[in-house]
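K.L.:
Take a look at these structures.
We did not get these values from a lab; they are worked out from the coordinates using the rules stated. Worth saying up front: this structure is predicted, and the values here are computed from it rather than measured. Cβ atoms are built from the backbone, for glycine too; each structure is taken alone.
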Structure P
Amino acid sequence: MDYFPLVLSLEVAIAATAISLVIALLVAWALSFLEFRGKDLLDAAIALPLVLPPTVLGYYLLIVLGRESWLGRAWESLTGSPLVFTPKAAVIAAIVHSAPLLTKYLRAAIESVDPIYIKSARSLGLPEWTIYLRVVLPLCQRAIAASAVLAFARSLGDFGVTIMIAGNIPGKTQTLSVAIYDAVESGNASLARTLVLIVSAIGLLVVWLANRMNPPQALRS
């Protein structure tokens with residue numbers, strides 16, 4: 001069996017989770033602590049990838065990142081190669097797939113922190129950003145870790161957006177989910193079963209880890 005799809009999927013999921021975590025922490029902070037015009041619109045835009053079909057998201061990304069777009073041309077002029085149909089495009093697809101849900105989880109965790117801690121920090125004259133970094137995040141670090149683990153699993157399993165902007169190039173952009181689809185399409189049932197079992201085992205492990213990191217409230221008391 002070719003292990004390239006597994007290795008690529010793990011690399012993509014790790015990179016996408018790290019980038020998504022940074023994005024989610026920033027956006028969750030803005031939505032939880034700041035008041036600004038367009039806040040509701042930003043909240044809706046964050047949720048949009050959760051309700052749109054993956055092919056629609058992939059089409060949008062093709063328009064934004066393709067070789068005909070200014071962003072795609074700028075990237076190609078800087079690097080000498082296009083952005084779409086590369087492993088980097090697979091990372092972007094995984095970010096689009098995981099960052100919105102991660103943001104929702106983190107915002108819920110942040111807003112569940114007892115306000116008395118925030119009020120006490122403000123009474124000491126600490127700036128909002130310092131309160132967020134030194135008070136709020138440490139208090140919900142278990143929820144953040146669990147959310148990041150689930151985001152990793154979501155990044156690992158993306159198919160629709162990935163195949164639209166990264167394609168299905170064996171040895172280059174073929175992730176586990178795409179490899180399963182390819183194996184089924186080619187009639188290679190044995191390979192498809194093996195890959196499905198691998199993905200299922202990783203998914204089970206990830207969910208178990210997430211539950212261990214952030215157990216239900218009833219189990220904590």
Structure Q
Amino acid sequence: MSPVSVSPEPRWPASLALVVCVALYVVLPNRLVVGPHWLLPVLVALPLGPLSARKHRHPNESPWIRHATIGLIALVTLANVTSMVLLVHHLLVTHLSQGRPLIYSAVAVWLTNVIVYGLWFWEVDRGGPHRRASGAKLLPDLQFPQMENPQLAPEHWRPRFTDYLYTSLANGTSFAPADAMPLTLRMKVLFTTESIVSLVTIAVVAARAVNILH
């Protein structure tokens with residue numbers, strides 16, 4: 001049986017998500033950023049420009065496109081985790097007279113965490129959007145409700161970036177799968193690391209900031 005022909009997935013939602021992550025990073029205070037503020041935007045913009053010129057993720061795209069995309073997601077993830085560590089360190093070693101700036105920073109770190117892991121889920125599940133667009137029968141890394149109950153979804157339904165972003169939001173809020181279920185080890189690792197960053201940001205940093213608000 002030949003694969004079902006499906007339309008290629010647009011790239012712009014993922015590109016916009018990366019831009020939002022960079023914008024949230026730029027507004028962080030200097031003490032939560034390693035190096036100059038312009039460094040991460042430049043490192044992301046250089047490859048993102050050529051990548052965004054390709055409007056869709058096609059099944060026959062070159063391997064370097066996926067490698068570059070994964071590299072960008074990993075870079076933003078590393079920068080955000082570093083900011084989280086610096087945020088916790090600053091909280092523990094510095095006397096803070098007010099918690100409002102800390103809350104704003106914690107919100108930015110948490111939002112970035114949700115967005116960037118939505119990108120991870122989008123890029124990892126079944127080999128990425130370019131392979132999902134081929135219509136081939138691929139073993140899923142994530143089990144969505146529509147896959148278990150196809151009668152609740154349109155014919156030939158497949159998850160889009162917004163589905164992965166919502167899954168990341170649910171996991172980052174509940175610290176456990178609340179929408180799609182992780183099936184493979186690599187997806188379970190992603191769910192675990194997102195939950196850890198989210199837990200530290202919400203339960204430790206944000207809670208402490210509320211206690212020191214005047």
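K.L.:
Computing distance in nm of label points 7 Å out along Cα→Cβ at positions 90 and 114 gives 4.6 for which of P, Q?
P.N.:
P
K.L.:
Please compute FRET efficiency 1/(1 + (r/R0)^6) of positions 106 and 194 (r between Cβ atoms, R0 = 41 Å, to 0.05) for structures P, Q and give me the label with the greatest value.
P.N.:
Q
K.L.:
Moving on to the next point. Looking just at FRET efficiency 1/(1 + (r/R0)^6) of positions 122 and 154 (r between Cβ atoms, R0 = 41 Å, to 0.05), which of the labels P, Q belongs to the structure with the highest value?
P.N.:
Biggest value here belongs to Q.
K.L.:
Matching task: 1.15 is the computed value of Cα Rg over 2.2 N^0.38 Å. Pick the structure from P, Q.
P.N.:
Matching structure: P.
K.L.:
Quick check on the output: 0.20 is FRET efficiency 1/(1 + (r/R0)^6) of positions 130 and 162 (r between Cβ atoms, R0 = 30 Å, to 0.05), derived from one of P, Q. Which one produced it?
P.N.:
P
K.L.:
Could you tell me which structure in P, Q was used to calculate helix-only ellipticity at 222 nm (-39500 (n - 2.57) for each DSSP H run of 4 or more, over all residues; to 500) as -19000?
P.N.:
Here the read-out was taken from Q.
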